[in-house]
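Engineer: Presented below are the structures under discussion, each in the form of structure tokens.
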Structure 1
Amino acid sequence: AIYNGPQGWGGTVVTAQFYKAFGGEKAGFNLIDTGSAAGLDGSIAKAYERKEGWVGYYWAPTALLGKYEMVRLDYGVDNDPAEWKRCNTVADCADPKPNAWPIDTIVTLVAKPFSEKAGPEVMDYLKKRSWSNQTLGQLMSWMTDNQAS
């Protein structure tokens with residue numbers, strides 16, 4: 001099975017298009033509609049706790065991926081922005097081509113009054129600081145488990 005997100009999510013459209021583009025049905029996979037965000041999360045938790053395989057759509061960083069160690073699959077192709085826009089993100093496109101998810105750029109933003117009060121040492125730190133998705137996910141998981149802000 002390949003687990004998809006709920007209807008209405010952009011990632012759900014892309015996963016369905018990737019399922020077609022990479023020949024998921026021909027390879028013997030079923031595309032599973034998880035019905036909701038909770039259903040998607042539950043499918044991961046259930047498979048992980050039972051030590052069963054799981055393939056599907058999810059994103060990072062999240063508390064769930066901080067709790068359950070997952071591996072991002074290599075698509076075997078680079079992201080093609082033109083194909084992404086033309087078909088991979090269009091639900092009724094009939095001929096999607098294999099593609100890879102684009103990599104988002106993550107930035108740190110601070111309010112101007114904060115930057116003015118914080119001083120150069122703090123701002124230098126924030127300019128250099130970088131956390132991996134795994135580290136941030138683990139922090140988010142800890143925050144969820146401990147109801148921390």
Structure 2
Amino acid sequence: MIKILRVDHRLLHGQVAFSWTGYLGANCILIASDTAVLDDLRKTTLKLAKPQSCKLIIKSVEESIEALNQGKADKYELFVVVENIQDAYRLGKAVDRIKNINIGNVKPHDGSHVCKLNHSVNLTDREEEMLRELKSEGKEIDFRSVPSDGARKL
């Protein structure tokens with residue numbers, strides 16, 4: 001079961017590894033990243049950051065879409081993490097069973113501005129459009145860094 005899809009440019013770190021997995025009751029973390037999957041050093045550090053009680057899978061975005069649509073992760077309480085809005089959009093559009101998207105931390109990038117709903121999130125106008133489109137398709141989108149923050153819905 002896919003518990004939530006989270007956007008966090010840091011991917012896996014203390015906040016994600018412990019706060020979110022515990023809150024969600026996740027026993028598996030899927031990192032869907034076209035860059036991390038090709039970087040052996042980064043994969044090693046991500047593996048070190050995971051809770052012992054969780055399985056960690058690192059795949060490209062396309063491999064993640066394929067695996068999720070084929071039900072390969074159905075036996076897990078799955079927490080999916082991506083590093084940017086574009087990857088969340090790709091997954092959200094391609095995987096019907098993703099119902100909840102959490103926008104946690106998005107660093108400043110070209111053309112971005114601080115989001116009104118969370119100061120840890122920087123979005124371009126196009127990224128805001130992508131999120132509104134996902135919402136119009138029935139995805140629930142909230143902005144919060146940690147589970148104890150009040151969820152601010154799009």
Structure 3
Amino acid sequence: MNEPTGNEATGNAESGALVLNLECTLAAPPEEVFRMLTESAELVKWWGPHGFTIPAAELNLTPGGRYRFRMTPPDGEPFHLSGEFLEIDPPWHLVYTFHWEEPTPDDRETVVDLSLGSTGKGTRLVLSQGPFLTDERLELHRGGWTESFEKLRLVTDALA
């Protein structure tokens with residue numbers, strides 16, 4: 001099993017921006033992984049850190065279309081995230097904004113860029129997200145995406 005790699009923050013030399021970069025390899029083909037990234041019934045199976053659930057996921061998968069997820073932590077009140085789809089190129093590329101609806105003072109809207117590439121029998125999934133305002137917010141997202149990718153890997157392994 002390949003663990004997510006490349007999960008280091010990188011700074012944009014010109015702007016000093018904090019950007020998260022991760023990648024993982026999955027056993028399913030790009031078409032299947034893209035479906036897991038873009039269909040509500042599939043997203044709820046893997047999205048979020050371990051112990052979190054997604055009781056509701058609404059997606060309008062069109063450029064300019066919106067999405068909204070309700071996330072429930074193991075011990076706590078539900079919260080929401082939402083955004084807008086900026087680029088959709090099935091099954092290779094997906095770009096959208098990411099916005100916490102109940103933000104903390106250090107939150108800001110970020111852009112998530114997901115690129116998929118074929119590895120023969122599987123898919124290489126590359127994520128870039130940012131810019132973040134603080135290292136702490138970047139680290140929160142690093143943990144969330146790393147655990148989400150672990151859950152996604154379990155779902156796609158079951159399909160292989």
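Read-outs throughout are calculated quantities, based only on the coordinates presented, and are distinct from any laboratory measurement. Source: prediction; values computed, not measured. Cβ atoms are built from the backbone, for glycine too; each structure is taken alone.
Engineer: To which of 1, 2, 3 does the computed value 12.2 (mean count of other Cβ atoms within 10 Å over residues 102-109) belong?
Structural biologist: 3
Engineer: With P(r) over Cα pairs in 5 Å bins from 0, in percent, for residues 62-109 alone coming out at 5, 17, 18, 18, 16, 16, 9, 2, pick the structure among 1, 2, 3 it was computed from. Intermediate values should be presented prior to the final figure.
Structural biologist: Values: 1: 5, 17, 18, 18, 16, 16, 9, 2; 2: 4, 18, 32, 25, 13, 6, 2, 0; 3: 5, 19, 22, 20, 16, 11, 6, 1.
That value comes from structure 1.
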